[in-house]
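Heads up, there are several structures right after this.
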Structure 1
Amino acid sequence: MSGGHAFTTMIARLRGKVIEAYPNRLVVDVQGVGYEVIVPLSTFDRLHAAEGLDVDLRTHLHFGTANQPGQKLFGFATEEERDVFLMLIERVSGIGPSVAMAVLSGMPVARFKSCVVAGNSAELTRIKGLGKKTAERIILELKDKVGVTDTWQDAAAGEVSASAADAELALIALGYKQVDARKALRKVLESDTTAPVEVLVRGALRVLQG
């Protein structure tokens with residue numbers, strides 16, 4: 001499909017009414033079109049999802065492979081959940097959407113972050129479908145290859161604001177190195193220290209792409 005990537009960006013967010021609700025799947029009516037959205041339990045619980053509920057989901061349209069063709073739309077209640085999902089499927093080798101959704105369904109995002117920062121693979125293996133080697137690979141690659149743990153540690157210690165940390169993680173999820181993302185954000189923050197996450201990300205992207 002030639003317009004695949006453009007279509008992906010078009011479905012970055014979905015706002016509508018739930019017409020079918022299941023713990024791992026919602027059907028959302030958007031102006032008469034029903035979108036099937038796969039959601040983690042964390043999102044389902046946070047939204048108290050039920051038929052008739054108005055929802056505003058952050059989404060990711062995932063394209064299949066030659067062996068597993070097709071498209072699936074994944075939805076999340078928060079940017080934080082989607083960022084973790086994207087980091088897992090795009091920055092950790094061997095991790096696909098099903099494992100990433102299992103992680104988000106298996107423990108709160110805050111607890112997952114703590115496990116990665118502390119190198120606690122044993123707790124991660126308690127998540128259904130997550131073996132020891134996979135848990136260790138998640139920690140190793142998020143910690144050493146991407147630098148995500150530096151951001152989480154600095155945010156917990158108050159060394160960077162919550163908005164700056166969220167913006168930094170969003171940039172990392174887009175494929176930028178942690179050190180480059182932080183440098184770009186520092187430039188943006190020089191002129192506006194109270195900007196919301198979306199403004200910080202847009203400003204940093206202009207710096208990175210300039």
Structure 2
Amino acid sequence: MNEKIISYQNFYEIIHEDILPQIASWQIQKHRIFKENQNEKISYHLPLLIDEILENQSFKDFLLQIPPFPNDYIVLLIQAGSAVIGQYEEGKLVNHKVIKKYMVRAAQGKAQLKHLNSKGKSKLGSRIRLAQTKDFFEEINQKLEEWEITNIPFIFYSGSIDCWNLLFESKINCPFEKKDKRLRKVPLLVHTPDFEELLRINEFILNAKKETKEFFL
């Protein structure tokens with residue numbers, strides 16, 4: 001099987017030049033458009049920026065409503081002590097922030113997330129980690145608030161349940177709700193959040209993937 005990464009703009013052109021003129025030979029299933037003949041099967045995995053087809057929507061209408069340029073979006077990746085936020089306009093990075101805090105005990109490699117009210121809180125190291133943990137989530141929310149993301153259509157995120165809960169328990173309010181309809185969980189293993197990881201995840205979010213499987217008779 002051959003795989004090829006295709007940019008959002010190139011995929012938009014493929015839709016209008018190749019798929020729509022031959023729409024009767026194509027099918028859609030979940031987040032994939034494909035066609036199959038005797039010699040090969042071609043499929044396109046849609047960019048995550050494109051929502052799935054609606055229940056009562058025709059295939060043609062679905063394709064026609066895909067915008068020529070990507071919608072604006074936020075990427076938010078959080079792990080204990082490491083976070084990165086990116087703001088994208090039409091697929092271009094316009095703002096980003098990497099946040100690092102001391103939240104992990106060096107010996108055990110455990111984060112302070114579940115120990116905010118533990119006895120260890122009286123120890124100096126634990127007090128430092130506790131303060132850093134609070135600052136960590138406050139800084140994330142403060143940056144999101146500064147970017148005024150109220151009207152941004154999509155928020156792609158990755159984070160553990162503990163991190164996600166603490167984001168909404170911060171003294172600085174998170175500028176979106178826990179069940180905001182704009183939220184999209186990144187369906188990919190995320191490594192330690194930093195600028196390079198932000199770029200890698202964005203490629204996954206933004207681009208389409210073409211798969212071609214040839215049949216040999």
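With distance in nm of label points 7 Å out along Cα→Cβ at positions 71 and 199 computed over the structures 1, 2, the top value is the one for 1, the highest of the group. Structures 1, 2 were shown, and Rg and Dmax of the Cα atoms in Å at 17.4, 49 was computed from 1. With respect to distance in nm of label points 7 Å out along Cα→Cβ at positions 103 and 183, the largest value across structures 1, 2 is given by 1. Looking across 1, 2, the calculation of mean count of other Cβ atoms within 10 Å over residues 23-30 that yields 12.8 traces back to 2. Have a look at 1, 2 and say which one yields 31 for relative contact order in percent (Cα under 8 Å, 6 or more apart), as calculated. The value was obtained from structure 2.
Structures 1, 2 were shown, and helix-only ellipticity at 222 nm (-39500 (n - 2.57) for each DSSP H run of 4 or more, over all residues; to 500) at -14500 was computed from 1.
No lab work stands behind these numbers, since they all come straight from the coordinates. All of these numbers come straight from a predicted model, not from anything done at the bench. Cβ atoms are built from the backbone, for glycine too; each structure is taken alone.
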